[in-house]
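Q: What follows is a set of structures for review.
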Structure I
Amino acid sequence: MTNNTKLIQKIHESKYRITFVSSGGGTNAISSLLKVPGASNTVLESYIPYSKKSMDLFLNRKPDHYCSLNTSLSMAANAYKKCMQIDPEYKKKYLIGISVTASLATTYTKIGDHKFYISVQTESFTKSIECLLIKGSRSREEEEQLITEYVLSLVAECCGIEKNMPHHDEIPVIHTIKAEKSWKKLLNNDVNFISSDRSTPELIFPGSFNPLHDGHLRMRELAEKKTGMRATFEICARNADKPPLTFHEIKRTLDQFTDNDSWVMTSAGRFSEKAEMFPNSVFIIGADTLMRVFDEKFYSNKKDMLDHIDRFNDHNINFLVFGRKVNKKFTSLRDIVIPENIKDRCTGFEEGSFRDDISSTELRLEE
């Protein structure tokens with residue numbers, strides 16, 4: 001009996017349950033867990049979204065890079081979300097979402113690096129490992145075995161079982177972000193939102209702010225001048241149709257703000273939900289976002305869309321709309337067909353007063 005077999009037996013004997021997802025590498029890791037008797041006690045589900053289209057479907061979006069830390073974090077967050085959907089009555093502290101995304105040796109010589117990213121999401125922490133491998137120093141099987149050792153070490157750690165990380169020539173980058181109590185309360189639905197200050201937001205700027213850039217700051221400045229109100233950045237930590245934010249992503253986002261900035265973090269994915277949470281507010285949005293609000297494909301049908309939009313009237317919500325580049329064309333409020341019942345609630349900033357074509361996505365792709 002190998003040491004890993006004994007270790008996996010201990011994992012299967014624990015109270016912990018996992019959902020495992022891997023792409024580009026890591027299949028040996030899930031295989032090692034499954035081939036030891038008792039796996040049904042531990043493994044709730046495993047996914048291998050190997051093609052790009054499959055990964056897009058798993059994350060419900062197209063990632064900036066398929067083999068990256070950000071993608072690994074989203075995969076782990078979605079895996080943890082799957083755990084809760086599969087076993088909703090089970091104690092959250094015993095659920096683990098774990099992911100691997102890798103670019104490893106194959107049948108041809110790769111131009112790019114050999115590397116892997118592993119992330120773990122639990123109720124109380126997010127942990128990630130990123131490692132750039134020395135190209136040509138291992139076979140594909142040896143690279144897979146290294147990933148397996150890391151996965152088993154991470155799962156063992158979550159289960160409170162002692163297992164050292166593997167030793168090798170490369171130096172991995174390891175990050176652990178523990179959840180603050182307020183973050184856990186929000187993600188467990190114990191509170192509707194958390195905020196940097198006690199005042200109720202009136203001028204709200206929703207976005208992922210990944211990263212926060214000069215265009216965001218300019219929009220805030222113009223909106224504050226127009227309304228005379230202080231703007232509050234709003235970050236949605238849990239969207240109904242996307243992976244929730246990991247604690248790593250939450251910290252990275254909030255660390256961008258200064259003590260003078262106002263922010264609020266919610267689990268309100270739709271603007272109709274934000275409207276109900278913050279009545280009598282003004283929302284700062286881009287024209288591209290407003291177009292999605294009026295796009296029927298995001299609703300059950302046209303009536304459902306109109307019902308959601310009518311909540312803006314019910315809760316006295318108004319919008320400041322900034323022009324944005326959409327499909328290589330600058331689009332402003334005047335270019336958007338707005339339902340008559342809320343037309344008067346939208347005020348636009350035209351190209352002459354504001355234009356910034358840089359997006360957070362483009363900035364991430366430049367990294």
Structure II
Amino acid sequence: MAAIADTLRARGEEARAFLRRLWRLENDERPGFLIGDLGGPAIGGAQVRSALFSTDGKDTVRERLLDPAKYLHAQLEEIEGQAALRGDFVPTLCPALGVVGIPSAFGCEVVWWERDFPAARPVVGDDPENVYDLPVPTTRSGELGRILDYTRYFLDHTGRSIPIRLTDIQGPLDSAALVFGHNNFLLAMKTHPREVHHLLQLVTDLTIAFAREQRDIVRENHAEFVPAMFQPWMPDGFGISVSNDEGVMVSSRLHDEFSVPYLNQLSDAFGGIYIHSCGRWTHLLASLEGVKNLRGLEFGASEAPYEPVLQHFGGKVALACRVGLHRDLRFNGMADYVARIRKASLTNRGLFIHVDITNGIPGDEWPVTDLNQIYRLVGC
């Protein structure tokens with residue numbers, strides 16, 4: 001623990017200073033970057049296994065998530081691995097349990113898979129009017145109580161020396177779809193829009209209340225709260241991160257009606273918003289312009305795809321990219337990925353390159369990654 005605390009003191013402030021400028025779009029000299037799981041062997045360092053997302057490790061995913069001691073240990077091991085590499089790294093801990101937090105508070109059954117994140121069974125069913133019978137949740141309903149307990153556990157067992165990241169709160173559209181059931185949710189946007197808006201408001205209200213509760217616990221313990229689950233580190237007060245994966249399933253018009261108003265409520269509550277989305281969501285570029293204080297977008301570079309995203313939002317908001325999960329559009333190694341992003345970027349300002357395949361698919365013949373080549377490509 002002492003070694004990790006020393007790392008936090010030695011590297012944390014330097015990384016924070018750079019990343020504050022990145023979020024303010026002032027990093028003209030180079031993009032931000034972080035080294036993670038490299039998808040294979042590396043020269044110049046070892047790849048880092050994600051404690052949050054990796055299905056590998058000493059314990060199964062289920063065992064890790066249901067035991068705070070094992071979960072904390074896995075995250076501390078990840079921090080030690082990250083600290084051995086160059087990059088814009090602020091050590092943090094995250095009490096995330098995947099997508100089930102908010103849905104479980106509305107009564108969704110949680111299915112704990114042995115080797116993957118848990119899933120939530122929808123509760124609304126085929127009748128959209130069932131949304132009016134949902135329980136009124138608190139910030140400790142369902143698995144939210146476990147997440148708050150893990151927040152305290154991580155603080156107590158690290159001497160409050162490591163910042164705590166916002167957990168996985170998903171986003172209004174994502175959580176509502178999980179409570180409703182994806183197909184019924186998308187259909188109800190057309191047939192029962194009032195019921196969809198009712199549920200979206202309930203979800204948004206709970207999301208705001210819960211994020212405030214987690215932040216209050218961290219602050220009351222005189223520790224640092226990081227309001228983003230996703231990389232890079234974000235200063236508290238600058239906004240909040242959400243997932244908007246369900247957005248890939250709806251048109252720009254439906255996104256304007258059913259997503260943007262609730263994203264704006266979150267942005268108003270926390271001073272900005274940082275949006276993650278898997279999949280190809282570039283049809284929503286114009287709709288995202290309507291999000292208040294949009295601070296950044298986190299995306300898979302093979303999914304979105306990266307060229308139109310960089311061209312549309314480059315230099316306007318922070319853009320954090322990773323390899324991505326596209327099965328047909330792949331990069332020819334980590335260096336190829338970084339080089340392509342650099343070439344397509346209009347500016348370094350706000351650009352953050354996550355050199356990691358945790359949420360990505362490496363190529364069929366993924367070459368050895370030379371970290372010195374990566375460092376040269378990012379200008380470090």
Structure III
Amino acid sequence: MGSQAENRDYGIDCVKVIAVVFVILHHVVDCGLTMSDTAGGALKTVWYLTHTVALTCVNLFALVTGYLCVTSNGVHRRLLTLWIQTLSIGLLISAAVAFAGGRVGIWDWVRSILPVVTGEYWYFTAYVVLCLLMPFVNPGARSLGRKTFAGLLIAFFLLMSVSSLFTEGDPFVLKNGYSFAWLLVVYLFGAYWRLHVAKPPPLAACAAVLCTFSFAFMIPSVGKRVFSGELGTWFADFNPVRYTSPFTFAMSLAMFDACKRITVKNRIVRLALVSASKKSLGIYLWLVHPVFWHSFWRPQLGTIVVDGIGMFTIYTTLITLCSFASAWLLESARQRLFDGIGRICRATTRTANNNRTAP
């Protein structure tokens with residue numbers, strides 16, 4: 001047990017926890033709180049800076065998945081576990097909302113039972129496709145030489161990340177990163193990191209990337225002021241902040257590398273970190289469940305109007321931490337419930353087998 005704890009990469013746990021915290025923060029800032037009409041430039045800068053950094057959440061999850069899964073091929077049991085987890089959370093939330101007097105229609109129940117078919121939980125849907133491809137992608141990734149693999153990643157980066165800034169429409173069906181295609185690209189970067197990155201970039205370089213590209217949201221406004229005519233109009237419509245953006249992706253890689261360097265010595269901190277890491281997907285599923293999100297979380301957050309940096313900081317911090325803690329408690333209770341059910345089923349099966357074989 002002690003050896004397992006010593007060999008565990010707690011940096012990866014840190015990445016997963018930061019990623020799920022950023023998922024919550026991203027939803028709070030982008031889809032929840034409202035900025036007042038009298039908000040000053042300082043608040044707008046902090047607001048969009050937070051949005052830009054938090055948007056690394058999906059890329060961080062995909063990088064971790066590639067890093068952890070490239071050395072394995074078995075995914076079918078994992079898929080079944082994930083579906084049961086998603087199904088149980090969906091049914092529990094729908095039942096709770098219905099019991100509390102909320103409106104839960106037939107379609108809401110269907111979406112809870114069949115999230116992939118109905119297009120709910122876009123990340124889960126994309127992840128399912130990724131899992132189905134892993135038995136084919138992983139052996140291919142492991143068989144590629146370092147240079148060949150690096151060349152493939154550069155091609156993907158240029159075609160799907162850099163080009164996304166300039167191409168009109170969606171030629172590669174990336175949906176601004178909301179698709180399994182983009183998830184697969186980032187997954188391969190995580191796989192490459194696991195297989196071939198023995199000496200990561202210096203920490204100072206990672207910090208420089210984070211500090212520089214976190215202000216990417218300012219590019220359109222600066223370009224619009226500097227240039228006039230068609231070029232100024234182009235900058236006004238330019239969107240450098242999205243999952244597929246090279247700026248967002250570079251920040252994700254820098255953050256992944258910085259977190260990978262973290263070492264955790266304290267036993268209590270280790271236990272808390274591992275617990276939160278193992279429940280990261282469950283925390284996401286609890287908080288962005290369509291019934292909960294549309295019936296409660298988003299409407300409640302939308303009533304909060306922020307007009308200063310202090311208020312913005314207090315609200316985002318408290319809402320993010322409270323949401324994280326609440327979802328963690330709910331997922332812990334769900335896991336305990338299902339562990340108990342599993343033990344009862346196994347005990348019942350053993351008893352039945354013993355009775356069957358008894359003379």
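Q: I have 13 for relative contact order in percent (Cα under 8 Å, 6 or more apart), calculated from one of the structures I, II, III. Which structure is it?
A: Value 13 for relative contact order in percent (Cα under 8 Å, 6 or more apart) corresponds to I out of I, II, III.
Q: Now for a different question. Say we calculate distance in nm of label points 7 Å out along Cα→Cβ at positions 50 and 162 for every structure; which of I, II, III gives the highest result?
A: Checked I, II, III; max of distance in nm of label points 7 Å out along Cα→Cβ at positions 50 and 162 sits with I.
Q: Of structures I, II, III, which gives -10000 when helix-only ellipticity at 222 nm (-39500 (n - 2.57) for each DSSP H run of 4 or more, over all residues; to 500) is computed from the coordinates? Each step should come with its number before you reach the end.
A: Details: I: -10000; II: -12500; III: -23000.
The correct label is I.
Values quoted throughout were computed directly from the atomic coordinates according to the rules given, and no laboratory measurement underlies them. Because the structure is a prediction, the values reported are computed rather than measured. Cβ atoms are built from the backbone, for glycine too; each structure is taken alone.
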